[in-house]
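In structure tokens below, several structures.
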Structure I
């Protein structure tokens, strides 16, 4: 999927991730979310097959839900600070 967006910042917690995207309004938001989940799930499952098998019985990594918020007039640096302050995923 070719999109007009750029990843500005990301971080995550044990059960979710935070992405700050510069997102062009021509994009289909639900298609982008689905594409990101699908691609990342394939990569993670391929790399960590045995480890994931101890936690997941089905080949599903992400839930079908997602949350999106517009930053409106908030300064990008403040949003980046918030995302950076979230717990980094454990390796």
Structure II
């Protein structure tokens, strides 16, 4: 396909409707998919969705989490002792 011909990159027999914002190719109505309010072709849409699906590996108990749990338990224990001490006063 000749760039800028106004014909769909994937279907040269069809008139182009828009341009994919990722690859800048002319695409027809069937090839256009709006995702996040932006026109993308099927190839670029798949790449975008794959990038969104990638999640970072979670580590359940890192040293920071253990420290935070210990500090939290210490605060709760200190609060219970303080309440018991105040309740024991006449």
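Every read-out reported here was derived from the displayed coordinates using simple, explicitly stated rules and does not represent laboratory data. Since the model is a prediction, treat every value here as computed from it, not as a measurement. Cβ atoms are built from the backbone, for glycine too; each structure is taken alone.
For structures I, II, calculate relative contact order in percent (Cα under 8 Å, 6 or more apart) and state which one comes out highest.
Once relative contact order in percent (Cα under 8 Å, 6 or more apart) is worked out for each structure, I has the highest.
Name the one structure among I, II that Cα Rg over 2.2 N^0.38 Å of 1.20 was derived from.
Comparing all candidates, it corresponds to I.
Hey, distance in nm of label points 7 Å out along Cα→Cβ at positions 24 and 72 derived from one of I, II reads 5.0; which structure?
II
Among the shown structures I, II, from which was the value -14500 of helix-only ellipticity at 222 nm (-39500 (n - 2.57) for each DSSP H run of 4 or more, over all residues; to 500) calculated?
On the way: I: -11500; II: -14500.
Label of the originating structure: II.
Comparing distance in nm of label points 7 Å out along Cα→Cβ at positions 48 and 64 across I, II, which structure shows the greatest value? Let's see the in-between values first.
Values: I: 2.4; II: 3.1.
Ranking I, II on distance in nm of label points 7 Å out along Cα→Cβ at positions 48 and 64, first place is II.
If you work out distance in nm of label points 7 Å out along Cα→Cβ at positions 16 and 40 for I, II, which one comes out largest?
Between I, II, the highest calculated value is found for II.
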